[in-house]
Structure 1
Amino acid sequence: MDDDLEKERAAVLSAIHEAFAGVTREGGVSWSETDLLDGGRGWPELLAEARKNDLDTRWEELTDDPNWDAWPGGGGFSFLDPIGFTYYLPPALIRIATASEPSGLEESMQYHLSVPKHGQGPLARDFLNEAQRKAVARFLLFMTKLTVARGDDEVSIECACEAYGNYWPTLLS
């Protein structure tokens, strides 16, 4: 990776940390709850029990936590409410931006930042505050540059450009 792209990565990571500082998941859906919600088992007593499995108290704890699977086979970002989504978004973005190669998480986040939840409801940009929206826009722009620099296939590059192109560019002008 060239020096300019490395500097941009550092700036993106800094923007994410700044924009999401102090974000909590209090009152929102936890990561373990999403698996139950995905399976249609969202009964209050089961959700309360599942929530006990999520011991993190700050999203920063998840960025390097090997026990947090940011791209699980069930549950995940599709089943989070806006509070939970805002809480789990920054560690996922940081993992993607610092990864040495593309992953399913990268594609998943491009999708979740581009379309309404389950084809309805708000887009992420609609419930994030202005600083958070700008950090996400900067991240997505960085990812378009990174996919080209890595020499990713045409589909990956097109997906990154499309994810950025859906509303986010207006936030950086």
Structure 2
Amino acid sequence: MRFTLNNLQSIKRSCTEVRKEKEKILNKSEMFVDRLINVGISVAKVHTGEYAGYIIFSKGIEKHENGVEGMMLATNGKRLIKSWYTNKEMTEKRSYEVSPILLAEFGSGWFANNIVWDVDGVGQGTMPDSYGHANDPAGWYWYDESGKKHHSYGEPPSFPMHNAMMAMMADIDRIARSVFNG
């Protein structure tokens, strides 16, 4: 693009060209963010474990005058109620609504307790502390609706959002080159 600023007509034409170029860059930026988030969503869906039907992944993209904002979102879809009996006689039943995305990302119990979490305030999930087995290396026992006894060490995390972020970071250069060089 060549600019000549020797008369008003030329200056107006130059301003129009700059606005067109800015719009092209904004459109490519929007395409870049969209493709990057699509990579994250496709990877996250693979890492939901048994909660695939409970987690909804989506994206939000906003184009502003001077840039583009994008966000990959994970929300709980259907309600997930975990229920169990604490004794063989099936007289004491416990039920809790749990967050599928939090269970998938952070796990619970001993499985998650053995992970080194690198972020302050982030760690394993658990049921209320009054049950006291989340940190028990021997795990715990529970009874299902038919009275069958089960043993558990908790839920291992599958890290859908962490894996999405790692995939987006790994693909950022490739996607940028394909969008902005094309």
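Every number here is computed from the coordinates shown, using simple stated rules; none is lab data. Everything numeric in this text was worked out from a predicted model, so none of it was measured.
Numbers at a glance
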| item | result |
| --- | --- |
| Which entry (1, 2) yields the derived value -13500 for helix-only ellipticity at 222 nm (-39500 (n - 2.57) for each DSSP H run of 4 or more, over all residues; to 500) | 2 |
| Parent structure of the calculated result 25.2, 93, given that Rg and Dmax of the Cα atoms in Å is the read-out and 1, 2 the choices | 2 |
